[in-house]
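Enquirer: Several structures are given next for inspection.
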Structure P
Amino acid sequence: MTVAERKLWSLLRKNQLGVRFRRQVPLHGYVLDFYCPKAKLDVELDGSQHYTSQGVRKDKERDNDLQREGIAVLRFASSEVFQNLEGVIQAIINVTEEQIAQKKNLSPS
């Protein structure tokens, strides 16, 4: 793991946000940085290689593949973990809650 990934993982692990996240999860032919099965949420930290034209294209294809499987993808630049960790965590909490609520609304009563 990169330094940014370790820092974020220290806050995601052990259900600290109220849901379980796993790291480096192989799923649908990809390895997800951080995955919350309950919310079907993939959190990705992107280094500089993700901002090349090839990286952007690959990420878009990957995100589309995962979204077709019902998995939401939330991406952050690795630098955001150091510059705005609170904002990153709040965004993860917000999307996690939205995803779980959406799954509840879609399930038959």
Structure Q
Amino acid sequence: MNKITLYRKIDLQLKPSVPGAKMWAVGLEKAMLTFFELEPNTVFPEHLHEAEQITLVLEGELTFTYGAETVTLKAGDVIAIPSNAVHSAFTGNTPCKAVDAWSPVRKEFLK
């Protein structure tokens, strides 16, 4: 893929993800970016994936659980999750906005 593509805000339509979450995704051959708007009390159940994940919280708070750890990220905080690491995430009583960088691409997000 040698073509540079511009995505205007109007092109990035939110679509449903897990209950309480909407997202858009932009992907290249080896990397992708997703944006999530999360309602209060949204849960991403425990899961793992081949893709490495780096999450940046833009607004609100997002709590991650992995192993025996539970950490709450606030605006400006980042978490880096390696490939196949079991984790879950949830919001509290406030909405949250976050972006994720992924490699390799999670093609299911691009459908």
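Values in this text are rule-based calculations from the coordinates and carry no lab data. These figures come from a predicted structure and were not determined experimentally. Cβ atoms are built from the backbone, for glycine too; each structure is taken alone.
Enquirer: Taking 0 as the value of helix-only ellipticity at 222 nm (-39500 (n - 2.57) for each DSSP H run of 4 or more, over all residues; to 500) derived from one of the structures shown (P, Q), identify that structure. Walk me through the numbers before you get to the answer.
Expert: Working: P: -16000; Q: 0.
Source structure: Q.
Enquirer: Once relative contact order in percent (Cα under 8 Å, 6 or more apart) is calculated for every structure in P, Q, which label goes with the largest value?
Expert: Comparing P, Q by relative contact order in percent (Cα under 8 Å, 6 or more apart), the maximum is at Q.
Enquirer: Still on this structure, please answer the following. Have a look at P, Q and say which one yields 4.4 for distance in nm of label points 7 Å out along Cα→Cβ at positions 3 and 67, as calculated. Let's see the in-between values first.
Expert: Values: P: 3.3; Q: 4.4.
This figure was derived from Q.
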